[in-house]
Structure I
């Protein structure tokens with residue numbers, strides 16, 4: 001991903017396991033995003049945390065040390081997931097064990113989806129997709145998008161940002177959508 005370009009980003013839990021049904025693990029995702037916002041590495045415009053994947057609309061602003069913000073995010077959350085599972089849910093350990101040179105456990109699927117957003121219409125389409133995801137029949141996590149706590153839908157409906165890391169996509173300057181860095 002390029003810096004200073006908004007992306008629709010999807011990352012999925014390894015083997016599509018429903019790891020993110022646990023609110024504690026959802027909070028690890030929130031804390032990681034909030035940290036990266038606080039240190040000026042990213043802006044987050046929208047998100048949803050689903051049982052086995054996440055969607056974001058975000059912009060990466062700068063590296064987090066030597067790592068990309070996306071790399072820092074997945075690395076931090078994977079470590080948190082590992083520590084939590086080893087301490088609280090040993091029955092899940094075997095679902096994430098892998099035999100790889102660089103790791104013994106894997107939580108995020110390789111190669112997340114990152115689509116650059118070139119205009120506001122596309123962003124709004126992705127925003128709607130993100131916010132409607134929890135109420136889809138196959139998930140049925142809430143009756144209304146703004147009722148689902150683990151999403152930015154309430155922020156766009158009421159202006160309330162419970163976790164205090166969101167930026168409204170319309171708060172950016174008009175030239176924000178020009179993609180000229182390829």
Structure II
């Protein structure tokens with residue numbers, strides 16, 4: 001399985017990818033390889049994580065997404081830039097807050113306002129990445145939610161743990 005996560009610098013794309021990859025590696029029997037691409041700017045530049053997940057170690061042999069089975073797009077620019085790296089039939093999570101033009105593709109699209117939810121429901125725009133991650137985990141069950149929460153506690157600075165977990169749990173509180 002190939003997972004593509006893309007957005008702009010400052011949206012927490014690298015953190016999202018790191019938490020997801022680490023949770024999969026620690027809490028499943030799957031093998032995972034990953035790579036990150038990010039612009040030199042702190043905010044606004046291109047930010048992308050590629051994760052390759054396999055049942056057997058020898059099958060996880062390339063660190064770049066060729067055709068993603070799952071994608072998260074947090075910004076229109078990255079959706080436009082990387083849409084051709086997403087296969088037909090893929091699960092695609094798109095931040096409606098930052099996109100206006102969704103390409104007509106044979107994808108299963110989840111169009112949700114992750115950034116608006118983070119700002120209005122959670123109270124902090126900086127955790128939109130965890131809102132998106134929670135939605136992905138709820139839909140795919142690729143790893144147990146508890147594994148993601150444990151990883152958040154391990155990786156995120158102590159003062160940010162509670163708000164990140166609250167954001168991650170947003171979709172789990174919805175029926």
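Computed from the coordinates by the stated procedures, all read-outs in this text should not be read as laboratory data. Values in this document were obtained by computation on a predicted structure and should not be read as measured data. Cβ atoms are built from the backbone, for glycine too; each structure is taken alone.
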Note: FRET efficiency 1/(1 + (r/R0)^6) of positions 15 and 103 (r between Cβ atoms, R0 = 25 Å, to 0.05) at 0.95, derived from one of structures I, II, originates from structure I
Candidates I, II; relative contact order in percent (Cα under 8 Å, 6 or more apart) computed = 21; producing structure is II
Highest-scoring structure on Kirkwood radius over Cα pairs in Å (candidates I, II) is I
